[in-house]
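Multiple structures are listed underneath, in structure tokens.
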Structure P
Amino acid sequence: MAASTTPDVMSTIVSLAKRRGFVFQSSEIYGGLNSCWDYGPLGVELKRNVKEAWWRSMVHGRRDIVGLDASILMHPSVWQASGHLSGFTDPLVDCKNCKERFRADHLENLKTCPKCGGELTEVRKFNLMFKTFMGPVEDESATVYMRPETAQGIFVNFLNVQQAARLKPPFGIAQIGKSFRNEITPGNFTYRTREFEQMEMEYFVPVADDAQWYDYWKNARHAWYLSLGIKANKLRLREHAREELAHYAKACCDVEYEFPFGWSELEGIANRADFDLKQHSEHSGKSLAYFDEETKQHYFPYVIEPAAGADRATLAFLVDSYAVEGEGKEARTVLRLHPALAPIKVAVLPLVKRDGMPEIAEKIYGDLLKRSVRSFYDHASSIGRRYARQDEAGTPFCITVDGQTVQDDTVTIRERDSRAQYRVAAESVATIITDKLKEATQ
């Protein structure tokens, strides 16, 4: 029986995430830091697998997209040109009684506090960028900002990348990196945080082709989540109404997932037109126009931007894979993570710690590691408990070394989803597992 979509499910997943080492509260021994999270041994592998799956899909699997890793700190003029200094704000109100802060655009009544009923202050604009200083002197001339998005690093490097990689539109530049936003109301576990990781790609296209590429990337990005196991009925594309569009956007569509707390954005696909390249050309005094060798003309390409959150995607895969089967003592909690995303691919389990079983298990474990298969060796507690731990970790396969192994050199492979068990020759285990993982990811 799959878990229902209720707020209680979210609290259960948060508890599981800590217990199994997916996510911990940052600075927990000091009481924690609001909306900041640390990824544990399983969480860091899951998130890394999500990022690597994105990179394979967007860069390694294509000939028209290359990568970039731009600096987090950039010249302050970048944010002036992009409009972040003047327009990257949320409307803020405070309660005069309980001192709670709220985003005004999230409130139905701008006069009364939704928590205590107290009077609210007048709405004021709050810039979301974190500010710091570069160098020993803390004055305005030394002010720099933690980037609120990775996209601007791509735009200011447009010609550098285009000329170095000898590309012509349509082509893309992809980047994965940290961004920072001083959110007024972060929350919902790792969904909305002040420090997060983005997976963004800017796809530069001839002006006449923007509509077709916008449609292409909407469908491609929606399909990517489905290919990694997200349930189709939990995923949708939502086109933005005209009044929702950012000032630079010609069109925008969100890939949304139905979390236990409701439908929420996983990724935005925007047609940014030629706003960014023109702005940076104007403010820097250096043209970022592309020169077309065929027409002998300069022009500013339009940009289609699929921008995803690595943390949000990781959370969605975690939530979507969560299931509880059976009832009472027979209930089983399992994460049905796609094999490409599973933090551990296979667990090697000697039935007991004697009779040569640990030695055989250790050899199988070593063979798997030599093939770069992320594996785990566990000999503690009953075999049933060890299976349960691996089910909660999302491990697709378990290898059990038992008494029969000592007699005929065969082991048991147990599959997570079906719980099917079958015996194979111990010497062929590594090959069988790698073939199964390869098949699952094709």
Structure Q
Amino acid sequence: MTDAEVDLFVIGAGSGGTRAARIAASYGAKVMVAEEFRVGGTCVIRGCIPKKLFVYASRFRDEFEDAEGFGWKIEKTSFDWPTLVAGKEKEITRLSGIYGVHMTRAGAEIVESRAVIEDAHTVRLLKDGRCIRAKYILIATGGGPVLEPKIPGLEHTITSNEIFDLPVFPQRLLIVGGGYIAVEFASVFTRLGASVTQVLRGENVLRGFDDDLRTNLAVALRGADVDLRTGILPTRIEKTNKGLDVHLSDGSCIEADQVLIATGRRPNTKDLGLEKVGVELNKKGAVVVDSHSKTSVDNIYAVGDVTDRINLTPVAVREGHAFADTIFGGRPTAVNHVNVPSAVFTTPEIGTVGLSEQEARNIFDCVDIYLAHFRPLKATLSGREEKVLMKIIVDGTTDQVLGIHVLGHDAGEMAQLVAIPVRMGCKKADFDATMALHPTAAEELVTMRTRAARYERTAAERA
């Protein structure tokens, strides 16, 4: 029995799902959205927004210390964890409400329930058992953290879902992993006052990023008192009356109040009924889609992290909008996933767009590297030992800029802006011809005239 009929049923009210629902409804479609947790998804509730708020909180420690070099006399400061948690909760609750209002004003109906697919055109709401008939179904369930490696005592650990709401601040925090979530929380909690140890399987943090960024960030983390240990993983975790004993693969043991597992994320496709209706999944469990986000079933689409293309909020938003334009707006739109800027909100932060040096050297016959590594002006009076890294990757044959990588204050802001000329296919000569804005750190991007290195593939390598 069908309890309702809609043009579009969206499973998941995160960034991609809410945008798709709102735009589809604005085109006149009858839309229903099911969300089993809170409207806003990972970004708003337990990702980008609360994380950035915590980053802001952590950076005040550096600001207080730096102020003395500029003549300010700072009295003794203290940090109150419950105040930060409460402030964060107030803000994400406000944003979640705004997301809901935008959808309902556009005409979409929101249902607080888990939804599963019964057949290609039917979705069942588990909360009340209703079956909804839909012309189109959009999967926008995002992804979630994985608990790995599978070791004894894993039940005593937490993930990025729980760390924002801990009732007690962890004075001793062990972080497992080397990706962006791991390094961001290591950077945050060491500045909030925790004793942070970070262990990872690899030999460096941030696999997949430019090697110069990785190396210099590792130096910065250690300089901020993060005990960064590479090539090591936990083997078992034991709960004691003093906290947690974490046994490591090098034979050592660390006492911790909390253990954060940040070893990766996985698409949320389990028990949605996708296999039953023939929606193809890859070996990681992600929904396989074409350039217009269509799955192997003609009327079922998927956007955002559940597709494991580029797992960033603005990408999910763009994919959701493009889906609605394609299906309900009569404007077939494919999202361009090339030259997407990204940031890692450590301190110092990373902003990057385009190819890394190694990626460029694997593709192009001649690659030029321009590199600046300098102490920022502020540090001359603050006395802080910090460096800014800026790197431009250029096709040595055509002079086209292939990638830009920044490590330093406001690197994310810079990456957003330079993403525009990089996407347009600008030349290094365009940067050289641009007048510098002085005194800024970003001016280095247009004053790097001396090539630091050139890499040319041999005839054998080209073959």
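Bear in mind that the values in this text are calculations on the coordinates, not laboratory data. These figures come from a predicted structure and were not determined experimentally. Cβ atoms are built from the backbone, for glycine too; each structure is taken alone.
Here are a few things to note about the model shown:
- Structure responsible for 1.11, with Rg/Rh (Cα atoms, Kirkwood Rh), for residues 300-411 alone calculated and labels P, Q on offer: Q
- Highest-scoring label, criterion being Rg/Rh (Cα atoms, Kirkwood Rh), among P, Q: P
- Value 19.3, calculated as Kirkwood radius over Cα pairs in Å, for residues 100-275 alone, assigned to which of P, Q: P
- Structures P, Q were shown, and distance in nm of label points 7 Å out along Cα→Cβ at positions 12 and 284 at 5.1 was computed from P.
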